[in-house]
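*Asks:* Scrolling down, you'll hit the structures one after another.
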Structure I
């Protein structure tokens, strides 16, 4: 039964994507704070959450992100164990493919980022002895750690679907996919029986005088004021606007990234293939005629230049299905969320061209793009170091759980739990401090973050 709208609450959470929902969920379930209003101008999970890649992994180029996502995966596992199958958790892993014969720098980074986390790094040098990859096993039985497979023979014994020029694969094992909508719906269902109101409305102004006073524009065009003791900014691509209403400027911006999905009617991609990433940069293959045409078009000639790596592909949906997803987060341009989504009509062809370097069978779709084809995108809200911002916002009772650029689904549970701890006034861990604005006051930490990398995979 829906709760009547109230004009006073303990906590107002702005943003009803997976992160905002998770903040409310953990406030209620871990801390017993149930007097919450969840605010969003759209229905829950309508914006960036609806465009999720629905993937997760416990390794990133920086140890802070590895610890953060490891915690989030543990929380997702707890949800999945509570009712097996409820969020569709799989564990095929992440396969990072490269044409390097010995990716020594990547292996060394693995050792650095897993420091303090008990994860095994197993190197299989020119043989697969000890490597186990049962593509049909359930996630609780799948191994953790990382398998590094070296040599064309072992690589293609393990991953025959990859291009023959792949010489090494780093297989992150505690990784896979979940159903993002089911995760959000699980949390919303748990909140229904508690004193939590989900209200459709846009926050247009915030004042602070003893309490926070939020002016909320409703769907009927009227503005109502909601008083709250605490406010959580979980507004995704609109987080900067909400921060400014609270008198804060944050080092965040939006970058728009695109994906495509279609039915793999030619069965090019095995249904049990893990989430696969070609980490090598490349220059797209063009005919001389195509190169001339691209060269003459100022808007298109950048496609002749070397492109970054990390193009990815994975099966989507059940193993009995045919749908696959491809993505390439190469865009670096900042976007204004009010300008409309900058979908590039050429992206489907170009991502197919790029992905076919690792999956040669995809070239069969270039003559005529598969139809129907879903071409969509979402805003990555981020900062230069590409780490979340979770914690106090103004020192007076405002908090944030924002800047989860491209990892909002996999990081939602940890972001919600960590932010809920801040709101509830619990003791702060080192991880929580490193994810808050406090990190900008720690030059040694910021130097370490820059040295290890931004975690863009």
Structure II
């Protein structure tokens, strides 16, 4: 069996959030395959639950990827305090000499790909490069579980999602792709009060704010977190360039603590958010310093949510500059990192302290996997859940489809992923962004 082709046919993409098509990522030769189960963000619990419940499936997926890439070993990365997951994974690999566990302390952002590669093999991925440049392939544990399914001919049609924050019963659910997030929130008991609420899609640091409770679950979605609109976390996520520039001019004292606490800077990648703040405050791009460092920012948000004592948003400024450089046609060039900071280990931020800074301590509770299912009569399946170009519909309005059947394919010779029906029903609507399937039909 050509495992890369099976993965391609199953429509597998990075389930941890990035969404890179997995059939492309594994079409290589590597020394080590690293499984990311460190669950980078606070409050989210999908990775640890998946490992505790489906360890054997994850190991099966890992072994197939190792075989395909010619890697010598596979390493599963997870945090020490994920006790159930650690026990399950240890049992699953006990007779596999080429597999091992790498147990992390609870620091943020342990699940960042760059951090993980360095922790496992002691090498830093260069700016503008990939883990493969240092011999590694990194896949999320849910991605590996999907690989195991692909071997048996099952495509990606469902996603585990943690529903938390300001809800009655935080929970982790497995739902069809395309399910409106409002159904997940309703299943979790809904908001705790009648106040106006917003949703963070993803984690509290790197997630984005949404007001659309009809937004569909995507293959990359790991969290749906509900917050009152007056929560300070949402204020820091407001995209208000004029406000941020005014604050940079009036308040930023160039203490450089944002840069000193940056995990990517600690790896020698020259990420310097204090320079971005200086350039914005003065309207002078030459003050950015090494532009290549902008591209190495991973948007973890530590500079904004933890380092800055004045409540400024360096991470937002870095993100804007990265986007502007991209639109201007500026691309990162491959550059070997400087020496890793000698204080690298003591700069690891304990997740417990980050949770306190974020003001989300009361939401840091168990979100157990439920055996109950959510009744879904209609799904809206996005055609672009991945890095690359949108998939192209291969079905017509009014057509009857069965769950697992192909509904959208990869455009010829383009980077993308196949899309499959997550429920059986009738195609009721198709546009350039999504396909709607209804059990009841048209």
Structure III
């Protein structure tokens, strides 16, 4: 099979805002300008806010099913489920498949060209040495980003990966972002996305799959944390980011678009390759002040609260998954987490606790600033909270159902109609390769 298609997952990017940047400076983002002036649609997704999560929408893209059909609600839930994915369906039809960091995707491939999981989903790599070490290094770097802690061996692996896979034309960009990353965590996220894109292109050119996907999350991260500092967005005096958070005049969103312009330009320049660039959903500026914190040591904190558990797995930002030996231990843990309350206003520390029998998905949902004198209590004991959490961000962006999808000419004729559910991108991929897919209305198996 000679056809080649890349699905670029630019997670949550708001292209209405991108268009405003391009209008203000047409020469600054040539690849993105080419993208938005070509064939494209605006997609839709779930209408209830609690279903507007990227791991839900990307599962829809990968399966051709809406949330009501696939029922995948949490990041990582795809593992062990019976929800079909486009990856193994393509392989079964004789299409060679590669995958770099696709969100909430399980590796069920028998002979992948390459497979590196996203940083939060526990599924095997393709088994190659580079995929294993880089997958582990990226996962640890992402999950410990709030603490600015990367293990030495993973720093070495990432440095080796940069030397082996980075495109020479991007060396100056890497150097500039790394050199200016102190006090600017968004630049570290951009380094990672640029590296994942360069790694993907090298793997794609070297192993030549027919269908490949790459997931990039720095833009979503930057919008969530710095959208109100974007020049076209701004913010009211009450919602403007404080000076201690980010200096006036600094625009991380513009910096993100410059890097994404290079990434998109490199992909569009590939010969005899069609490209779908999609966002899944998107973000709009947030309308109130909300702080995000992350536990520094999830296992240590659970032990502090006298919670018995087998293992704990950090997820994105505030979320984590805890596994137990029995349903009784899980119920006791659920009760203790629910009883942890802030002294003063009585707010719950964990406002979202999902008990699944022998596991719990929980979120550190306290929304206000955590000062050194802020305490919480549990069963008559008082604990200081600040030593156990790391500040992540002031929330700047919130999810919205609108998404965007752009198509190069060879795949555009298979594009779904405007305002289609994002799940229809699955059909576009199958039709491009002439493959008949199976949409089974199945849910997760835990």
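*Asks:* Given 23 as the derived value for relative contact order in percent (Cα under 8 Å, 6 or more apart), which of the supplied structures I, II, III does it correspond to?
*Replies:* Label of the originating structure: I.
*Asks:* To continue, here is another question. So volume of the Cα convex hull per residue in Å³, for residues 295-414 alone, computed for just one structure, reads 175; which one of I, II, III is that?
*Replies:* Structure of origin is I.
*Asks:* Starting from the value 21.6, 68: which structure in I, II, III was Rg and Dmax of the Cα atoms in Å calculated from?
*Replies:* III
Computed from the coordinates by the stated procedures, all read-outs in this text should not be read as laboratory data. Every value quoted in this text rests on a predicted model; they were computed, and no experiment measured them.
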